[in-house]
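Pasting the structures here.
Readers should treat all values here as calculations from the given coordinates under stated rules, not as data from a laboratory. All values reported here derive from a predicted model rather than from experimental measurement. Cβ atoms are built from the backbone, for glycine too; each structure is taken alone.
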Structure I
Amino acid sequence: MLKAIPTAVLCIGLTTLLTACNDKTDSAETTIKLDTDKNKASYSIGVQLGTQIAKIKDMVDEDALLVGFKDSLSGKEGQLTTEEMKTAMEAFQKTMIEAQQAKQQELASSGKAEGDKFLVENKTKDGVKVTESGLQYKVITEGSGATPVATDTVVTHYTGTLVNGKVFDSSHKRNAPATFPVNGVIKGWTEALQLMKVGAKWQLFIPSELAYGARGAGKSVGPNQVLIFEIELLEIKKS
């Protein structure tokens, strides 16, 4: 299926159509009034279409896209057969997948290089300890309570950042501690929690293989990125 038309392109297409139908030179933005449910719904559809295709706008030909858009909208017979369009879209989708894979590989390589460099330098800093798995941590505050095991559930406050200092997650920002099973989180957390005591606050430096690895985590964490957490163990809830 064709993805959609970016907002900017949609405006151009609507302008062209309005010019042809009404012989006006005003832009779509100044001509269309969003004062009815129909107009508002139509605009909303345009925004949704634009949001989809904006991600691939460098891979489409604007002129051809507009012609196809107008032909379809007017009910005009297409300039390509159904089979030709199917073949073209299959090739286009293949190109898109290859481009996405190449970008992901590039991000994975740069993330790995950046993370390795950071960990090599960080492990020499005062107070930083390294476990056999490669997890690095620094004790900020010693705890005096019990230590959880893998089957326990814990209550924590934490802030997660990337090596560039960008915060990607924080229980403090949500104004509520986080509760989860010790063995239900990333490997670096599972290991660290079983070394901490209630009341402790640690800083963790987690290699990508103990975090989200090459897959990353949505838009927040890229592939092979090292994660830094400041975590405070507040409570253990025994299973």
Structure II
Amino acid sequence: MTDRRSDANKGASTSRKGAKRQKTRRPLLFRVAKMLAMLALIFLLGSLLLVALFRFVNPPITLTMLGDVVQGHRVNKRWMPIEQIDRTMPRAVIAAEDARFCQHQGFDFAAIQAAYRRNQNGGRIRGGSTISQQTAKNVFLWQGGGYARKGLEAWFTFLIENLWGKRRIMEVYLNVAETGIGTYGVNAGSLRYFKHDASRMSAREAAQIAAVLPLPKKRAGIAPRGYTRRYGNAITARIGVVRNDGLDACVR
């Protein structure tokens, strides 16, 4: 009888301890969930405010620029408002990077699928990122791949498409895109390669800079050779198509 009571007491004690552990675990999970929710809210509001700020204030520096500074490179950038940049330049980047820039809402799914098929078939590897996506990455994020960065890129692309509009996106892109080692923006690129600013550019000059954009640290803006030269010539030919078909209407 005594043994039965002892076993019953042990069972009750074990049950109480289990209940206490369960009660302790629940508040802990609740606190973790609450903290994660707060962090998510802070990120959402912070990113929204930052994008809204850069609608009116030019981004002073980017993570890519900081990376150049860390590596000992001098950062050369000369901001130029879009209304002062020769119209040939935005036409060149539309021809080279994103022919449907004025039509899509930040993502060109047809281009993504085409890039995937081309890469799978062993063609020259190219991404399907739009100018909007590249701007989001260049201004708010870091270079490189990874699902986390791609997810953040999609979020910031959505924000700039809705808060900035196409003209501002193009203006920022033309001023923060890397155009050579330590050189940022088409104005700084034009001064470096052609010894004059971006307010007057020939189709050939604009195409040369546009051809460098995908790999600015590896492609030559001056006297390009091989694929870069052929690519620049193709862009030069397409600039007229962009103008005649009104593919740059949203940035005029």
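Source structure of the calculated read-out (helix-only ellipticity at 222 nm (-39500 (n - 2.57) for each DSSP H run of 4 or more, over all residues; to 500), -20500) within I, II: II.
Using relative contact order in percent (Cα under 8 Å, 6 or more apart) as the calculated read-out, with 24 as its value, let me know the right label among I, II.
II
One of I, II was used to compute FRET efficiency 1/(1 + (r/R0)^6) of positions 46 and 78 (r between Cβ atoms, R0 = 35 Å, to 0.05), and the answer was 0.95. Which one was it? Structure of origin is I. Calculating mean projected area of the Cα convex hull in nm² for structures I, II picks out II as the one with the greatest value.
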